[in-house]
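Chemist: Got some structures for you, see below.
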Structure P
Amino acid sequence: MVYFPKATEPYQRRISDEEWDGHGPSAFRKLAFSAVEMALITGLLIRVFRAFLLTNAGSDRPVLLALGFLVGAVFLFAMATLHLGNFPLRHWIWRAPLFALLVAATELVVSAGLISLGREPLGTARATFADWPGMAADVFLLRLVATSAYALALAVIVQWTRTHSLKRAHRL
């Protein structure tokens, strides 16, 4: 629990560092400020989840496959929201594409590792390094377009909500 010091006047006693313990962002919040760290976690988990999903659901269970890809998209957008929510809207213009490109780069590094282990699915077969450049282009384009479109939609909603709230409070 955080307590504020009782002595706030300049002529009263000096506030010690112990009284301010507990202030500052939590470890998760510090992580959410970093585009690189959030993208590394996101890209790694998405690619491993994709490989697991394609290996176990396959094309014989399309509903499960679609549900899995929906879960992956929700996770990507949730992580983007956690990161972007720490910054003003004007920074989202470059942060959202940067986040998407870092996620895609991480996914492709993980994909290369899975290919070298013979575990990267590509349809009903296993991907090879000859398939990797085409997969790279698809992943970069998909992540960039999806994350940027999501960030734009989120920015419109955030701005509308702020404007509406300020009008309601008669401050705009």
Structure Q
Amino acid sequence: MPVPKPHHLIYGTLVDYLTGVELTDTDDERIRQDLNRMMVEEKKYPRETLAPRLRIETLFSHCFVISTIELTVSLDARPFMILRYGPGSLVSRERAAVAAARVLISSHCIPLAVVTNGIDAELLDTLTGKVLGCGLSSIPDYVAARGIVAGLEFRPPPTGLKRERELRILNAFDVERCCL
């Protein structure tokens, strides 16, 4: 039986920009680190407002999936935006990002989500799923976020069947399929 080949080049290890934790060094991880650096150095978010690598675990139809949220951004200890990274097309990642923002935490739906491939980005309203802005410049900086948060709706998270539907969406979109 053929042994699957890894689909990521591994360069060794690197140190996480936000936490100092040693991570596997891949092309994707380098882009994630660039996004972390951008949020701190360009967008001026204090490090303590950024929570990296939060996870949502799902199991449907014998398929276990771990969905990773690259960054969860908070103001006054209240998460208001997530960033999800993935190479390639942004439009194909919108629905999974909205689902993740709706179920990630138990206190409320996170009202904003960003999907990015490291070059381009879309800012999404997680209530409607609509694109609010395009480009990395559409990600609000810390000062702008302070003004935006007051106007956001922090709805209760979905429960029951609605929550299950969002989790199923994450499971279907985030399953890793790899060639041999």
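Chemist: Between structures P, Q, where is distance in nm of label points 7 Å out along Cα→Cβ at positions 51 and 163 highest? Before the final figure, lay out the partial values.
Modeler: Values: P: 4.6; Q: 1.6.
With respect to distance in nm of label points 7 Å out along Cα→Cβ at positions 51 and 163, the highest-scoring structure among P, Q is P.
Chemist: I've got another one for you. Match the computed value -24000 of helix-only ellipticity at 222 nm (-39500 (n - 2.57) for each DSSP H run of 4 or more, over all residues; to 500) to one of the structures P, Q, and report its label.
Modeler: P
Chemist: When FRET efficiency 1/(1 + (r/R0)^6) of positions 43 and 99 (r between Cβ atoms, R0 = 25 Å, to 0.05) is calculated for each of the structures P, Q, which structure yields the highest value?
Modeler: P
Chemist: Can I ask one more? Given a computed value of 42, 21, 14 for semi-axes √(5λ) of the Cα gyration tensor in Å, which structure among P, Q does it belong to?
Modeler: Derived from the structure labelled P.
Chemist: Work out percent of Cα pairs over 18 Å apart, for residues 91-138 alone for each of structures P, Q, then name the structure with the largest result.
Modeler: Ranking P, Q on percent of Cα pairs over 18 Å apart, for residues 91-138 alone, first place is P.
Chemist: Check the numbers for Cα Rg over 2.2 N^0.38 Å, for residues 59-114 alone across P, Q and tell me which is largest.
Modeler: Across P, Q, Cα Rg over 2.2 N^0.38 Å, for residues 59-114 alone peaks for P.
Chemist: Something else now. Out of P, Q, which structure matches 0.10 when FRET efficiency 1/(1 + (r/R0)^6) of positions 27 and 147 (r between Cβ atoms, R0 = 25 Å, to 0.05) is calculated?
Modeler: Q
Chemist: Assign the value 13.6, calculated as mean count of other Cβ atoms within 10 Å over residues 67-74, to the correct structure from P, Q. Could you put the intermediate results ahead of the total?
Modeler: Numbers: P: 13.6; Q: 20.4.
Going through each structure in turn, the value belongs to P.
No value in this document is a laboratory result; all are computed from the given coordinates. Here the structure is a predicted model, which is why all the values come from computation and not from measurement. Cβ atoms are built from the backbone, for glycine too; each structure is taken alone.
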